[in-house]
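J.: What follows is a set of structures for review.
Since every read-out is calculated from the coordinates, none of them should be taken as a lab result. Remember, it's a predicted structure, so these values are computed and weren't measured experimentally. Cβ atoms are built from the backbone, for glycine too; each structure is taken alone.
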Structure 1
Amino acid sequence: MNPSVINPYLRVATHSVIPAHHRIRRRVIYDYELIYLERGEFTLTYADVPHLCHAGDLILICPGVPHSFAAGEEPFTQPHIHFDLLHRPESARIPISFKDTDEMSAEERGWIHANHLTDYPTAPFVSVRDMERFLTLFYELLSYPLNTDPLTEKGLFLQLFAAIIRDNFADLFERQLAYTVEQQIKDCIDAGDGLCMGLDDFSRRFSYSKFYLEKRFRTRYGMGLIEYRNRRRMVQAKKLLNEMSVSAVAEALGYSSIYSFSRAYKNYYGVAPSKEGKINYKKY
């Protein structure tokens, strides 16, 4: 992510006291959560690895990473902030998630934001050199009722976030600037992850407008993003037809129907997909 486009949305900034023996079952959140463990301790299972968290720990949970909490014999206090790095039109209506991905609807899974801290270590802990100043900013931010003074809130948060990036991910944004968004999209499609994605999906994943992404991709590669995706779909379809039925391939590649897939395939290769592959598909 280019630092110049960061426009944070603060969803929750509050103190929480969690009672003894309380558990938050495995979930995936849509946004980031920054936690300061003020008092007590708890076990955080993050990406299936348990971590015992103690008073004074600073914890950063990223979107899309499964995790759960388990309190011990005593309550613990955890002031925390849920935030997006980009304020989007739908940000205000997206709730805090307490679901795992297999419990989410398709719309809810689409709310999981791209994780821009891709080099974040498996352990969920971060640290800052000047913890005293950091906590002064942190508690000042928590003292504001959200959305009453947005400019002040964003200013305080950006100082917090800058300290986290500077002290934990020193060259993250510099390397991301060199790895352009159009390259990231092309790699996503080439790897197969983007074959079922549309422009809106790419926009959500890469945190830019679809019009901007389309322009960047066309300028770099000489064709539209969706045109490139469709070409890669056809290459993959030809391979899959050796192993799968036409209907299964259409579904695997994200086509709305077998008929739209068949039409696209015939337009591209000049032959119906039912004539391809090692199996004779007389019926769809």
Structure 2
Amino acid sequence: MIRSVLRELRIEHTLFALPFAYVGAVLAAHGLPSVHQFVWITLAVLGARTAAMAANRYIDRDIDARNPRTARRALPVGTLAPVAMLGAAALGIALLILAAFELNPLCIKLLPLAALGILAYPFCKRFTWGTHFVLGAVDGLAPLGAFIAVSGTVSLAALLVFVAVTIWVAGFDIIYALLDREIDLAQEIRSIPARFGESSGRRLPIALHAAMILLLGGAGALAGVGPLYYLGVAFAAGLTWYEDRLFGRSKNIFVLNERVFVSNMVFSVAFLATTLGGFAWHA
């Protein structure tokens, strides 16, 4: 059962959130955070993402059962009981709470906001096409929370990274929603492609990722990071160019999504490396 739960939770997708969480910690520490901070930030992100994914699987189990793409997931098929996902969500929240108490008092105070976002997101697709931005904001809490965990405060640079991650995740989630546009229309599930058409799902992500470039550049300037940081900003520009090329060349939306997934995961790791390099260079 544990293997089935882990497969459903797609633990490998944590690679999207973790590098930017570490970026937030590095910006706050102006270099490497302490080992204690690093470990508990990692566990906080793991707990938050586990809770979010488990809640999403549980709340969406009936929607998933009516979608041919998701109908073979464990809950619709019945190979996992719904209580397994409830248990995973509870464990994830418990780990997040424990991590907050191990970090600092401001993290504890902000816990209700984080928990609300994690548990509310799955419901958003039922009533607003802005659901992509809610998901983005939940992921954006990773670098913001990590910055707070290290510094005990909030800065404008950290807020810019929060907004950058929010629109970055929203962008590729809009691309992902292209997969289900027709079934979303039939089920009255809200998404930008379902509400505004397929062309919006192809154009808006590029605009959002272009805006991310400016936000990340501004965050670096405010944080006083060295030149290597801006190589990561250049990577963001390259990612946006690559995605635009993909839209022009890829007719198969499933192939497009796979390539977008891989390229964005590589970008997040590369950006962490250049952020670390920026402080090493600056030192």
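J.: Using Kirkwood radius over Cα pairs in Å as the calculated read-out, with 19.2 as its value, let me know the right label among 1, 2. Mind dumping the intermediate values first?
T.: Numbers: 1: 21.4; 2: 19.2.
The read-out was computed on structure 2.
J.: Additional query: Name the one structure among 1, 2 that FRET efficiency 1/(1 + (r/R0)^6) of positions 184 and 232 (r between Cβ atoms, R0 = 25 Å, to 0.05) of 0.95 was derived from.
T.: The read-out was computed on structure 1.
J.: Ranked on FRET efficiency 1/(1 + (r/R0)^6) of positions 160 and 256 (r between Cβ atoms, R0 = 35 Å, to 0.05), which label among 1, 2 comes first with the largest value?
T.: Result for FRET efficiency 1/(1 + (r/R0)^6) of positions 160 and 256 (r between Cβ atoms, R0 = 35 Å, to 0.05) over 1, 2: largest is 2.
J.: I would also like to ask the following. For relative contact order in percent (Cα under 8 Å, 6 or more apart), which structure out of 1, 2 has the highest calculated value?
T.: Largest one: structure 2.
J.: Quick one: mean count of other Cβ atoms within 10 Å over residues 16-23 came out at 12.5 when computed from one of 1, 2, so which one is it? It would help to have the intermediate numbers written out before the result.
T.: Working: 1: 12.5; 2: 24.5.
Traced to structure 1.
J.: One of 1, 2 was used to compute helix-only ellipticity at 222 nm (-39500 (n - 2.57) for each DSSP H run of 4 or more, over all residues; to 500), and the answer was -27000. Which one was it?
T.: 2
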